[in-house]
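Pasting the structures in now, so scroll down.
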Structure I
Amino acid sequence: MELRTTVVQVARPGHRRADTPAAPPLTVILAREIDPPDGLAPIEWSLLTTLSVATADDAARIVRWYS
């Protein structure tokens, strides 16, 4: 399994008042199967979480939780 992560901030919708709280940062985890069985496409997941991801172990744990 290959794991990649990045943090994104979702902009507040333009129609919302300025005092509306901003969305929390989200961590995007892309999980991709490296060596799928013959004839099958690799599994790819894009996960969004508000949980902190500081290490590869953190990312792997979160993927297990979502699975």
Structure II
Amino acid sequence: MLERNFEQEQPTPEQLAAAKELVASLARRWHIPVALTKGHQDFANTLCPGSRLEARLAEIRKAVAAP
């Protein structure tokens, strides 16, 4: 979980690194395809995770997919 208002603030490099590591670990453990890595906006009418983090989800997916 990343805490901040990502409508107003950018995720920190440390938050992005932690998110990539966590998503990669969970994807491997539970055999979850990278394409299924989504934000809350994909499932509910919400601003979460915020536009500035939502814009980085492709980066997180790409990092998780890398060997």
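Laboratory data are not the source of any read-out in this text; all were calculated from the coordinates shown. Keep in mind the model is a prediction, meaning the values are calculated, not measured. Cβ atoms are built from the backbone, for glycine too; each structure is taken alone.
Tell me which structure, out of I, II, gives 1.8 once distance in nm of label points 7 Å out along Cα→Cβ at positions 31 and 55 is calculated.
Answer by label: I.
If helix-only ellipticity at 222 nm (-39500 (n - 2.57) for each DSSP H run of 4 or more, over all residues; to 500) is computed to be -13500, which of I, II is the source?
That value comes from structure II.
For relative contact order in percent (Cα under 8 Å, 6 or more apart), which structure out of I, II has the highest calculated value?
If we compare relative contact order in percent (Cα under 8 Å, 6 or more apart) over I, II, the biggest value is for II.
I, II: which one has Kirkwood radius over Cα pairs in Å, as calculated, at 12.3?
II
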